[in-house]
Structure I
Amino acid sequence: MFAIESFNVSKIYKNSNKKALDDMSLQIGEGKISTLLGRNGAGKTTFIRICSTQMLPTSGKILIFGDDVLKYPEKIRQRISIVPQEGRPLRALTPWDHIYNWLKIHGEKKDIAANKTADMLNRLDLYSAKDVPALNLSGGMKQKILVGMAMATESPLLFLDEPTIGLDPVSRRQVWSIIKDWKNKGVTIVLTTHYMDEAEILSDSIFIIDEGKVISNGNMNDLRGTLNYQIRIDIHISKTLNVFDLRDLVGSFGKIINMSSDSIRLFTFEHNLREISEIMVRSNLSFSVAPITLDDIFVNLVGDKNMA
């Protein structure tokens, strides 16, 4: 059984002619980490809101563990937990209050709720601040409270919409560790993120979404097959050479993507590297070479606009 199946799901908001979701169909396997990638406005959060029974689709159907979200919303809510992108802790409540009371609402007994709360606060390095009102905590600590609330329930299906936004590198890795542990316990996790390294490290499968549609999906090996090149070269344009001249110099070696007004990215093959390097040296241009990453795959599929 799939954890999530969507069939031709569309969503059109009131006073808008544009589809936030456009006949989106996908399948997410149980016990896996699946990541939704896309620019802002691509439809990721809208899809999660419909899956988590917060919003109705305009058309189409979504099944959660085989149950229709429109027919059985209460049943589905008992099996999911979510870190919403727009979520905020209550200012007067402490980290302990948030997680402990949330577990109680989910039906845990007092002693079990207390043990789970203490464990989660320790894992997120929040225990020393467990009695501090949220209004006196940093933005990153507030975000970790939301992550802790969702994860402590150990629901079979966990939606994490930008869970590590605003977190420092150490805190991000703490969250990654918990995500991996929950997966090992059989929890299905649906993640959205703008951090490509996060998606690449955590994901069993990745769905790249653009303008409300899934335009590519698979594991990293599958996605690498969408970009038939081995390396990328970032070239910085000099004052004496414009982008059109540079395209003439290296355009025959592969695919060029405009990255900014003063740089381009060339996707190419290793056997071209020596010749391209010689051209760069003769033209007095600075450049860097790196293997293909998920960021490159994403840019190739959805265009060269930066994700905001």
Structure II
Amino acid sequence: MPDHGSPTVRRRRLAAELRRLRERAGFLGEEAAARLGWSASKLSRIETSKTGVKQSDLRQLLDLYRVADPHRAEVLALAREPDRAPASVDSAAIATFQAGYGAFVYAEAEAIRLWDWEPQLVPGLLQTEGYAREVMRGWYSMFNLPPGELDIQVEARMKRQQVLTQDQPLDFSAVIDESVIRRRFGDNSVMRQQLQRLAESSDMPNVEIRVLPLDGNHPVGTAPFTYMQFPQEHEVPQPDIVYVEQLDNNYYVGDMTDTNKYRVAFEHLRLEALSPAESQDVIVSTARQVWA
């Protein structure tokens, strides 16, 4: 089981809780900052997880918001949690990740439930090494990046997949467009092995794979996104977040109203997709008919 407490996820959890406590106490951000003799930007950076918070500052905030034990002790304990890299995170590879991707990898390792919509690629947690290498090779070739980094990235992606097989595995659900299993990366052997991996993964009790057929009803036209849910820690909840992929970076959505839109979108995609059994049949037949 991976350690919980990555800097990104822990800080975001604490920031969201401090914002919630301020709003419950009836303070605007500027008012709370003024009461403490702080700049409004200082409090804003803490509440948006752009910076951490010192224990002394945290105690001042909890005093202002009239937070009593036992919840006060839980918030302070969360802030004292050491920064630890989860087992599925390759810390050495973080420096080579594109903007925003390191935060995504940490969040993925912390999540207990993950929903993935993929209209173009096999989800990273289900990729074979050969397929992952071919997917990344185009990016590295196009932008003339150091070839040695490609090996680091592929190894890091394979390590991430531990979240599916650890003692308390991630509950993973993916909807993939049918074009994904027909889109070539590498030779036929690479594609055949990748589809075989998909079919085998769908037998795992914590993994659900659904294929959205090309001739079916496509309820949304959107880029890939990943919806994540997290466990409570020190009795402090972590709001759901959504990661959205773009060409030059990934960004996350944390506002409850916005994340709910992605939740609804994924539920509709899931309903319009084939059942897991039907999806497995399509994957197996495509491997035989297209990539033989």
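Values quoted throughout were computed directly from the atomic coordinates according to the rules given, and no laboratory measurement underlies them. These numbers were taken from a predicted model, which means no experiment stands behind them. Cβ atoms are built from the backbone, for glycine too; each structure is taken alone.
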Structures I, II, by mean projected area of the Cα convex hull in nm²: label with the highest value: I
Mean count of other Cβ atoms within 10 Å over residues 64-71 from the coordinates reads 13.0; which among I, II: II
If mean count of other Cβ atoms within 10 Å over residues 128-135 is computed and equals 14.5, the structure in I, II: I
Ranking I, II by distance in nm of label points 7 Å out along Cα→Cβ at positions 120 and 192, the structure that comes out highest: II
Origin of the derived value -10000 (helix-only ellipticity at 222 nm (-39500 (n - 2.57) for each DSSP H run of 4 or more, over all residues; to 500); candidates I, II): I
